[in-house]
Structure 1
Amino acid sequence: MVRRGSGSNSPPSPPARRGEERDDENARRGSGSPLPRERARGPARRAACVDVPALPLQLLLRAHPDWAGHPAAVVAEDRPQGLVLHVNEEARRFRVLPGMRFAAALSLASDLRAGTVPADEVARGVAEVAARLRRFTPSVEPRRDEPGVFLLDASGLGRLFPDLRAWAEGIRADLDVAGFRAWVAAGFTTFGAYATARAMSAASPSRRVFVFAAEDEERAALRRVPLSRLGIDPEVRDVLAKLGVRRVADFLSLPADGLGARFGEDVRRLHRLAAGETEAPILPEPAEEPLRETALLDYAESDAARLLFLVKPMTDRLLARLAERREALAALEVRLRLDRAGGAPEDRREEVRPAAPTLDPVQILDLLRLRLESVRLGAGAVEVEVAARAVAATPEQLRLFAETPRRDLAAADRALARLRAEFGEDAVVRARLRDAHLPEASFLWERLEHAALPRPRTVAEPTLVRRLLARPEALPPRPRHEPDGWLLRGFEYGPVVKFTGPFVVSGGWWAGEEVRREVHFAETGRGHLFWVFYDVRRRRWYLGGEVE
């Protein structure tokens, strides 16, 4: 912020408005730099960084409170060659740094405590912190390569917070309540705020909020930041340390082109960011839309079974959306808007929570059924809303939801086994096609040992289904003036009005049992279509089946 009278050659400033006088007064009192407003003088953009140092390590120490005060680290694998990912300040005093092998770290700190933190647990922690930060600004970018580092846009919040320091202190206090120890730095550039926040956790254990009042102050603090605190490749960091390059000031004294040729484009870009030649834009992650489904009912409903029938498809859709977001259901809330006759509608809220986060619809619906059956509604519900509270899902949960079909084949096999046990081995059969001339011989029945999922094929036009009778039925003689008056299945089907054929089927002559049939399709007055045939050898008409 450019203050009035900061230079003797400055042109006279216009009279300050009342809000600007209050901002300047806050700055003189040391309460922090005012949040920028839309005005001509002073920079309009402010950036901030929140560092929850070694977030996976904080989660690990939360699970092991007895490790407090000891050097601790998060390793990629619990074996000597596993990489050290995060360390606490006690471990840094023994010169244990990220990028080392576990065995090398143990040689420096024999009392080192170490463990692994699953990726899904880290993702849950990042999501929780990001959700809390969105209460203070909508533009929040979690750094995916550095879990626990969040870039924030602090611009345009002057009407919500009195000054930038109060805003930053509110963030720190809110994260303290959630159990996260965080450092907050607010400045004029994204990289300056990022570097300061990363360095503060070691240099200022007690001072966890730092706000720059001027750009020169930010640049001076940036030059004092150790390179080991930045997201720089460990191999590059160690090579530069051998050359005596340990701080940003030393790093900036080197030529950018030479660094790029020696270490790659990422190091060149880091040099340009530190020198202020370029600015890293904040790429905020959009907040996840709330997971909820709403249904308006045409009539008031108070029956638990029918309400469960309405909630089931809504729950299935929510679980599918959760799986797409790689999350699992931690709790499900059902809101019922009751229609009070002659009064204002009343909301009734019920919540069910599984024993562990899940994507299993059967488990959720069973809990819902028990809850709805125990609820006594004073009036019928005219609106139903289902909302899901989610957490990051494990790979096993996602694999089961994505790969396991909705039809439980194992349960189907158990049911088939019970049928075979009660009615015999031939009670469960399936048809298998085979080459034959006669329709009833074109398939055979074989035992079904295991159930399988259907594999339908896409066809341009639907085919007619021909129902075969197990044994052809003999028909009455065909009347002389056919088709008028020929009743195939009784008066309820009507007489035959259309006769198509014949289609000659002949076979079996090679086995000495020749079969010759003249097949016809007969349509009745009621719209039914039968297929009948005339057996030449027996000189009689038979009903073979029906076409649908």
Structure 2
Amino acid sequence: MRSVRSADVAVLFVDADDGRGVLQAVADLLTSALSWPVTPEEARHWLRQLSRADGPALVLAVDGIGPDHDLARRELEDLSSSTFGPQLRLIVTADDAVATKLLGHPNGRQASAIGRRVDVQIGLGLLDDDEFEKAAEALWDRRMGLQHGAASALELRVPWVLRALGGHYAPGTNDPPDRAVVLPAQLSPDVIGHTRERFPDPELRRKFLRLARGVLHHVEDPDLPLALKLEAMATFVVRRGTLERHLDRADIDGLMASGYLKPAIHDSGVPVLFVRLPEILASEASRVLAEELMARATSGPAKAARWLVAVTSRISLGDIIAAHAFADAVQGQRGVPLKVVAALADMPPRWTPIAAGTHAAMHIDGVGMVDMTFEEDGSFTAEIGGKRQKIPADPEGLGGLLGDYHPWLILSHLAGQRIVYGAEATRLDLELLGRVGSCPHVLRRPDNFMQGSGVQTHSISGYGEVVCHAAGIVEPVTLSLFKMLSSEGPQQEEWIERALASRSSSLLARLDIALRETEKLLGPVATWAQAARQDRIAPALTEAIECAAA
């Protein structure tokens, strides 16, 4: 917005992701604006003249340089050379692995021509609060809003996730200009479907399928160093030696050269490879798990459920991948392994008080592994990289930890997919919404973001806690409730009556939040949602909380 109002600079945005080249992209923009054919060479001449002219500087913002865009790289070398004057400035975005290739010489001992001319490098990690707010404003300028609660979702602080969701939900050119779409407040298995639409290349999928097998094998290794285990829960990473047992060396080198894999030496001293397209890895991991899940389900559903939880609780997006594995099993015409779902339902979360002397470890983005030791006075000591820091006691005491929550996180996502079984066409998703939605604890992944401030909740003595409606949709199961209510709420009156009869404070609180978001939609469903919440859910929720607290 500042560039629009500026008299000193003008910004020309170029999408380089399609591989046509920077000059061809500029030529196409000029052709569209002038209604006159412009060639890449003419576009280059225009940029050269502009670069030495009086008036505002032209900032050429080149977005999404890919690993195979050699033409764009050569053109950037040309545009950043002394042939062009100071009134042409370049801003280029690229994945860090691609940026490394752009800035470095092939011999690895010196900077490239582009690298020698770069003035400032800015790394983009998880978006902080200010950056997230600016991203939300940019989305709104394109008629895309964020559902209430999105600011509390760690996954939506990852730039590639926002970009993937925005690309999928963006209004089309034929959509009414006075309408906007709303991006969901939580990441769901839908992101895998979006990914498969965006990346249909069978050769790339073949490589990532084997890469997924390597990543899953990596996290199952009992000898994996603790620091690497915690890292694997936050990002897709695999030891190089492990991957070489699943993928040919030529394929590994090709993926590295293309920027899909980034080599590194982990803090634990192990040579590793980081996956640079996590959405494709998640998609292919779902396929791998679906095959294994069905094979294990036939011999022992309970063991299959425990195996699924053990593997997916150790990887990034594990609950989403596990839930989508059930969908992949259905698409393979093998049916839903209902007994595995039942086994997961029989593994509810449990609340465990923290005892003095308890040791714990966690991985924080941008910081690394943190060791924590809890003291009798309620304080705890955090150790990071050999440095120790004492954290004062919480006035409410040591509190507790929610354990074994991963099975019901998987079911939270599974409940968002319409699943019918049996001769009587029983809705499995509705059963899961009632069961998981009644959990008296907040069901969401831990926030390992340093700036994470938690979510607003109401604690009910002797019962548990419920999310405050002011927090919005911060739990996957609440998003699943919203999906059902917004699409078929008026047709599910019988289910809603059962929810009212349950007198579950947790289920009614989650229904209240989901209905509040449904009220914001267009059409008759919004009117229905408002009446259902105000006339039935709100009074029942007040009564249920009073009874639970009594």
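Any read-out appearing in this document is the output of simple, stated calculations on the displayed coordinates, not a laboratory observation. What you see is a predicted model, and the numbers here were worked out from it, not measured in a lab. Cβ atoms are built from the backbone, for glycine too; each structure is taken alone.
Results, tabulated for the structure shown:
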quantity	calculated
Given 1.22 for Rg/Rh (Cα atoms, Kirkwood Rh), calculated: source structure among 1, 2	1
For 3.3 (distance in nm of label points 7 Å out along Cα→Cβ at positions 162 and 466, calculated) the corresponding structure among 1, 2	2
When FRET efficiency 1/(1 + (r/R0)^6) of positions 218 and 338 (r between Cβ atoms, R0 = 35 Å, to 0.05) is computed for each of 1, 2, the largest belongs to	2
If helix-only ellipticity at 222 nm (-39500 (n - 2.57) for each DSSP H run of 4 or more, over all residues; to 500) is computed and equals -14000, the structure in 1, 2	2
Among 1, 2, which structure scores highest (criterion: Kirkwood radius over Cα pairs in Å, for residues 186-385 alone)	1
Origin of the derived value 8.4 (distance in nm of label points 7 Å out along Cα→Cβ at positions 82 and 474; candidates 1, 2)	1
